[in-house]
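Below: a set of structures, written as structure tokens.
Values in this text are rule-based calculations from the coordinates and carry no lab data. In this text the structure is predicted, and so the values were computed from the model without any measurement. Cβ atoms are built from the backbone, for glycine too; each structure is taken alone.
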Structure 1
Amino acid sequence: MKKHIPILEIEAELEIPYIYCNAEKGIIEIKGKSTYEDPIEIYQSLLDWLDEYAKTPHKHTDVNIHLEYFNTSSSKCLLDAFKILELIHQDKASVVINWFYKSDDDDLEEAGMDYSDLIKIPVKLIKI
């Protein structure tokens, strides 16, 4: 019997991105700015949710990353989340990361390419 995993939703604040995870639909979204000085306080909830989700993931997970800006410490937290998703992708289900960036934002485009090189999950770079 499949265990019900609740929805995770963290509202955006000035330095904190909006985070939404829905296990039933296989959707994970991170939007906004991630510049909080100690982001593990924020991202630990996401990492805990992903650990539980990894036990019985949706057959396909779409990860929509729509960040305007993120600091170095947030990038480490994102990589930690992507590593859990990588295990899901390798073992149990398909995962795709949709990395959205503005057409004039070379830094975010490059960050998406860097993550694509670091993880074994398809990363779709989507210019908006």
Structure 2
Amino acid sequence: MDLSLKFYFYPLDNNFFKVLSKSRSILGALLHLGNENHQFYAGLAWEFETDETVFFSIDFGGAKHTGELESSDPDCQRLGSRLLFRGAVSMGFRINENWNFALSFDHISNAGLAEPNNGLETFGLQVGYVF
């Protein structure tokens, strides 16, 4: 079981980020409660709304993990590099102006820049609160 924390910041409002369609910067952590492999990440996020209750989100950025780089244990996820690329998508539902729930999928890997490149995926339910 994992605990995911993600912090969204207000849309970036300079000329460079306007080109990126009002992206928001994010900082986050995915903490494995079995103490095996934690990841810490930063990047940009884009959110699209279909109506007042349904939304989709896409994240892209970089991650750092605490797991194994190499191991002879076949059950151990070997990621080949400490710094990785990270991408995520989610689909969510707003309960009210503060609370939301989302199904989320994310992937981290070194994109073939190091060996091995097994990658790591997580799928889960997120609970969000907007201050």
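Computing Cα Rg over 2.2 N^0.38 Å gives 0.99 for which of 1, 2? Of the options listed, only 1 reproduces it.
For which of the structures 1, 2 does the calculation of helix-only ellipticity at 222 nm (-39500 (n - 2.57) for each DSSP H run of 4 or more, over all residues; to 500) return -12000?
Traced to structure 1.
Could you tell me which structure in 1, 2 was used to calculate relative contact order in percent (Cα under 8 Å, 6 or more apart) as 17? Walk me through the intermediate numbers first.
Working: 1: 21; 2: 17.
Derived from the structure labelled 2.
Of the structures labelled 1, 2, which one yields 2.0 when distance in nm of label points 7 Å out along Cα→Cβ at positions 63 and 103 is computed from its coordinates? Answer for the origin of the read-out: 2.
With distance in nm of label points 7 Å out along Cα→Cβ at positions 47 and 71 coming out at 3.6, pick the structure among 1, 2 it was computed from. Answer for the origin of the read-out: 2.
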